[in-house]
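Below, each structure is written out as structure tokens.
Read-outs throughout are calculated quantities, based only on the coordinates presented, and are distinct from any laboratory measurement. This is a predicted model, so every value here is computed, not measured. Cβ atoms are built from the backbone, for glycine too; each structure is taken alone.
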Structure 1
Amino acid sequence: MPNDAPRAIVGVNADSKLPDSVYQNIARQIHDGACVLFLGPNVIGAKQTDDTYSPLTELCAAELAQKAGLSLPQTESSSLYHVASSLRFRNLLSDTMIIGAVQEFYKKAEREAQLNPLLELLADLPFRIVVNTTPDDFFARYYDQAVRPYRFDYYNFRKPAPDPLYRFDEEQAPLIYNLFGVYTKPESLVLTYGDQLGYVNKITGAQHERVPDSLLAAFSTPRFYLFMGFDFEEWSLRVLLDAIFRNARNSIQPFAYPIKGRSTAGPQARVFFQGEFRMEFPSEDMEVFIQNLMHHYNAIDGQAETGAAEPVADALLLHNEQTDDDTCKALVKHLRTLRLRVHTLGDALGADDQTQWLREKMNAVQVVMPLISADFFADGRPYLPLLEELVKRNDPRNRFLVMPIVVKPFSLEGTPLGALKTTRPLLKKAVYGEGQEEKHFNEIAETLRKYIASLT
């Protein structure tokens with residue numbers, strides 16, 4: 001993308017009909033790590049009894065009002081800023097009690113809330129920067145569950161920290177940045193109208209107190225921007241965009257989408273964002289947008305949407321289920337966009353002889369991946385008698401690849417697998433141990449993608 005190319009901000013709040021060419025462009029930018037994701041309050045929602053998703057900030061506001069006996073119209077009780085400010089000036093709750101109640105709500109939500117499944121789809125995409133505008137850290141949980149590396153940081157308007165000097169090259173883990181603080185750090189929270197004003201003064205004020213310059217610099221380079229779940233009637237969003245894109249306003253091309261069932265921007269908001277940021281307002285909701293985006297993203301390498309295309313190859317993963325099951329799941333998650341059907345020992349439940357089951361499965365698959373750690377060689381593992389046979393059968397050019405994956409530091413010297421040249425990561429490094437897990441998993445997936453393509 002040339003330096004003078006427009007930077008597109010796709011503000012997603014909704015249901016719209018973009019041309020395939022736009023979806024393809026966005027998908028390619030994401031695939032290449034040149035896209036930033038902004039998460040708005042409406043996208044971090046919890047499932048309700050009617051199967052809809054309500055924003056956590058609105059649920060938190062309503063709960064605070066109800067517990068404090070604060071009677072407000074529904075339109076007012078859904079605003080956390082309004083409820084917290086009302087509780088404060090009516091002396092119903094002190095600042096400390098308001099903060100404590102918000103923290104308790106999010107701790108409970110962390111245990112119990114069923115988040116919108118679209119968030120997990122977004123978390124699987126290779127964004128280099130994710131900016132969250134709600135006080136939770138729930139999006140980061142998807143990275144934890146997938147055992148993917150990431151960096152988490154937040155802005156504290158009351159006491160801005162020195163610039164961490166972020167870098168966003170391929171060697172760096174993705175950054176998840178909470179723009180309005182995080183509930184686990186109460187001094188960072190922006191809860192009342194007064195907090196909002198203090199926050200705005202900081203991000204638009206002295207250089208050393210603003211959002212880190214190294215992060216702002218990333219926003220001034222050619223990238224795509226997806227804005228999901230924002231209320232364009234909220235005045236603070238205008239200030240926020242102005243502060244973040246202060247040096248790039250003439251070279252951005254934003255698109256805005258409303259959350260399904262939520263009203264789109266009114267005429268005044270449209271005029272502002274169209275006039276100041278050249279924002280377009282197509283007629284699509286977030287659910288439709290993400291589903292279409294995933295379709296085009298999965299098609300980048302000639303793959304159909306996950307689950308829609310027949311697998312080209314079968315793979316057998318061998319691992320110690322007691323100690324390395326989380327690693328196995330993380331690897332499978334990285335392989336799920338490949339046209340590859342994955343089998344594990346878990347599929348052998350009920351088999352009288354697991355070693356015999358493995359031998360039969362070896363005759364049916366094209367790829368075998370032992371996940372190597374010290375525990376892999378524990379006594380009694382049913383695959384151990386087959387290792388020498390596996391090594392002898394390794395013949396990638398004739399549709400049988402044995403690719404040991406060193407998941408934890410371990411020397412293969414002295415084992416049957418030590419003679420193989422197909423071990424990954426390269427140089428027989430371990431996936432875990434140096435903070436390069438995401439890089440190694442991606443390289444493994446890319447190696448398999450190329451191999452699967454050669455089979456066709």
Structure 2
Amino acid sequence: MKEKIISNIFFSFIEKFFIISSQFFISMLLIRCLERQDYGIIGVVSGYFVFINILNISLESIILKDHKKYDKKLEKYIYNFFIFNLFKSFLFIILAIVLSYYLTNKFSNVEFVYSIFSITIIYIADALVSPLVIYNSVKFNQKLVTKISFVRTVLNILILLGIFYIPTLQFVFFKDLIVSIIYISLWLFATMKILDLRKIDPINDLDILFIKKSFFEYALWTHLNGVITNFIYKSDTFFLSMFAGLVTVGNYNIALNSANIANILPMILGYQTSIAVSNAKDRNQEFIISNMFIRLSIYIGIIILFLFFFFGDFYLYLMTGEYINKEIYFYMMMIVLGLVIVKSFASPLNAYINIKGSVYSLFKNVLMIVFIFTGIIYFFSAKYFGAYGLAISNVFISIFWFILIIKEVKKYGYKFDTLLDIRNDYQFIKKVLKNDYFR
């Protein structure tokens with residue numbers, strides 16, 4: 001299984017490399033071409049979508065846990081996941097209309113409509129193809145996922161170049177619409193090669209009991225855990241918008257988006273931990289795999305801190321065109337530090353609990369407590385200490401989260417005895433390079 005895990009990780013890193021590069025370039029274009037007020041609108045809308053994301057339940061997340069059960073009737077299960085996500089997409093559209101009306105009137109700015117529907121379209125596109133993405137990843141076919149993601153990334157960049165001539169949120173909306181339609185079409189084409197759609201009976205294959213069971217026993221709790229995680233990472237701008245103007249929110253949003261790039265690589269390792277653990281042969285192999293991913297996360301975390309500390313000023317210069325902005329740099333470093341603290345340990349252990357532990361217990365004993373703590377800290381730090389206090393609060397929240405996740409995973413008899421097996425990592429990397437697994 002090592003070869004398959006390595007291949008999946010390799011293509012995941014390739015995919016995220018293009019995503020990181022595109023996010024950097026897209027953020028740079030948006031920051032430089034849009035008015036700062038328009039970029040502040042993007043920050044405000046992103047903050048509100050943290051709450052809309054509460055309804056973005058991924059029923060297909062259970063594929064990570066039970067994928068071996070679906071192989072014989074794969075078409076039926078994928079069809080049920082698709083129907084669930086189709087109804088969810090209609091709900092997104094309704095919420096987007098309501099939110100557009102509210103924010104447009106609150107800020108007396110019609111540009112909010114374009115930003116809201118840009119994010120809505122992306123949500124819908126991701127939801128419709130998500131079952132296929134997860135299934136291919138868990139079956140070690142990450143190569144296909146990476147190819148289609150690459151096409152999406154390239155299209156995003158190429159079309160966005162038009163913002164030099166049309167620097168508006170309206171243009172960004174039409175760009176997202178075109179890219180999303182093509183992205184869905186590519187997955188539909190790929191589906192014809194993976195699934196026999198003729199086997200699907202739209203009436204008889206609709207299994208409400210399966211949807212209900214998957215929803216209440218697994219998907220609901222993993223979703224709420226994800227919602228809280230997303231809340232912690234992205235709700236800063238929502239709380240800041242309650243006490244600061246759009247320019248300040250825009251500056252903080254630059255720091256937040258710049259720092260969140262540091263979250264991508266550890267997130268890959270967390271996701272691949274789920275895949276590897278779900279295919280493990282026994283508990284001992286589960287611990288060895290999870291500890292290996294923790295070490296990799298720590299290595300990457302140290303590198304990330306080093307890069308942001310020494311090259312953060314230059315990075316922000318590329319993003320904003322401003323040579324030195326100590327305010328944005330400070331926000332960014334605090335957010336990055338918080339991400340590294342929690343992600344180095346939390347992602348692999350969180351993935352282990354999702355597959356082998358109780359997702360409900362994780363929600364109740366870890367994420368719910370962190371959620372309440374985060375809301376209180378963000379509100380009062382933004383109110384009394386402004387953007388600086390809000391940035392610093394990220395570090396305290398991450399330390400608190402880290403302590404709780406360690407306490408939770410010990411309930412399952414988790415063993416950290418192979419965590420410091422650094423020499424094995426060196427030998428493992430040598431073996432990977434020698435055998436050329438990616439050919």
Structure 3
Amino acid sequence: MRTLPVIRTLLFHMILLMASCEEKTYLPAGLSVENGSEIKTFAGDNVTLKLTVSDEVGIEKIILDCKNWHILKEYDLSGQKPVVFNISYPFIVPETAGMNFSEKMKVDVVNVGGIHTIREIPLNYLPDNTLPELINYNPELEITYEEGSGVFSGSFNLADDRGLKSVRLEIDEISFDETKTLKGKTATYTPALTFTSIANYNATLTITDISDNSREYAITFIVMVTEVENPISDYPGMFIVNTGESPANYIVGYYQPLQRTNPYEYWGYFYAPENNTKIAFVPTQSLDGDYFGVSPYVSTKLFNNNGYVVPINIAAKGYYSIWIDIQNQVYTVTAYTPAAPAEFAGLAGSICMVGTGYTYGDWVMSPAMTYEASNDLRISGNLSVALDAGGTVSLCFSTPDWAHIWRPDKDSPSQVTGWWHSPGGIMFYFESVGAGNYPVTFDAGISPIWVTISKP
């Protein structure tokens with residue numbers, strides 16, 4: 001009979017099929033942790049554990065377990081039995097975790113065959129390398145002195161990414177030393193301070209976080225009489241002046257224009273010709289009207305009071321970007337390294353002055369101008385004027401072959417705001433104050449190029 005071999009063959013294939021199915025239930029589930037091989041964290045941190053679990057026969061449940069942190073989360077998937085399941089589980093590291101902890105999050109995946117796949121993800125302490133900070137730090141705080149005292153009415157806003165522990169304020173001149181305990185990631189500290197004399201009081205504010213990281217801030221409390229500012233306007237422009245020099249000695253260049261970039265805000269470049277150059281700002285080409293400098297008490301406070309304010313001091317010789325906001329009484333002076341204009345390449349020692357009214361003849365090139373030591377962007381020379389007072393002198397700058405010419409954007413001293421590389425255009429005209437040598441400086445480190453002409 002052939003029935004018996006057929007039955008045997010069918011039984012054999014069924015056994016193979018059952019064995020094959022049973023084999024699949026013994027394969028471990030796949031587990032991918034997006035957070036990496038370990039999670040570095042700290043007490044109070046918000047953590048999201050991201051997992052992808054896969055099993056070819058289906059997932060029955062997933063259990064997340066960290067007993068010491070009281071975490072026990074079960075995903076019952078018996079009604080779905082997915083072959084792939086994504087987990088995004090948020091939890092907060094307990095404040096009681098402390099520091100230097102080493103915990104583990106156990107992930108237990110059970111497939112539909114009852115097979116467990118277990119993995120432990122390390123939860124390790126992340127050292128605190130971030131210092132606490134004082135928000136909107138101002139090194140000089142102004143306090144108005146009236147009726148025999150000055151009372152501080154401000155506050156200090158403190159912050160730390162993990163948590164604040166304490167703040168300490170020390171002022172030796174008045175024997176003030178106070179420490180306050182703090183909690184949370186942000187805090188406000190309002191010391192009660194009363195000063196009985198007009199003076200500058202140096203203080204140290206020390207902030208400490210829960211990891212015992214500390215940061216110190218130097219603060220000067222400036223106790224002073226009330227300062228009055230004269231009325232201001234949203235001027236169409238502003239000029240920067242070197243207060244160590246006099247406009248009476250200049251034909252052009254003393255009043256250097258700044259651009260109005262926003263209402264009440266002005267910006268431009270300036271070259272400090274020596275250490276401790278002092279500057280101020282005026283809205284017109286005059287020192288007799290509105291005049292902006294800084295408070296004699298508060299060096300960061302810019303305002304308008306001609307005869308009372310003092311100039312801003314620039315400590316080091318060099319190029320600076322200058323920005324002022326006269327409405328908010330603030331300014332910045334930022335050193336920068338200028339780049340040479342493209343047309344300057346290969347022109348060393350070959351830029352001359354040319355025009356009319358000179359001792360060496362009209363339209364005859366002057367001797368080549370001289371580069372300043374250690375600065376190939378500033379060149380200078382003497383313009384030898386032949387005309388008596390009242391005569392009109394014209395000027396532009398050129399290479400001897402006329403291949404490169406620099407001209408002003410306006411033709412008169414009261415209107416010029418810069419010089420440009422241009423083959424055609426206007427000349428610069430000024431009235432002679434008498435025959436003689438007029439010192440000239442051509443500065444390509446300022447954009448647009450700035451030219452000064454002094455009187456002989």
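Taking mean count of other Cβ atoms within 10 Å over residues 366-373 as the measure, the highest value among 1, 2, 3 is held by 1.
Highest-scoring entry among 1, 2, 3, by relative contact order in percent (Cα under 8 Å, 6 or more apart), is 2. When volume of the Cα convex hull per residue in Å³ is calculated, the result is 280; to which of the structures 1, 2, 3 does this value belong? Here the read-out was taken from 3.
With helix-only ellipticity at 222 nm (-39500 (n - 2.57) for each DSSP H run of 4 or more, over all residues; to 500) derived from the coordinates and found to be -11000, which of 1, 2, 3 does the value describe? The structure behind it is 1. Given a value of 2.4 for distance in nm of label points 7 Å out along Cα→Cβ at positions 86 and 278, point me to the structure among 1, 2, 3 it was derived from. The read-out comes from structure 2.
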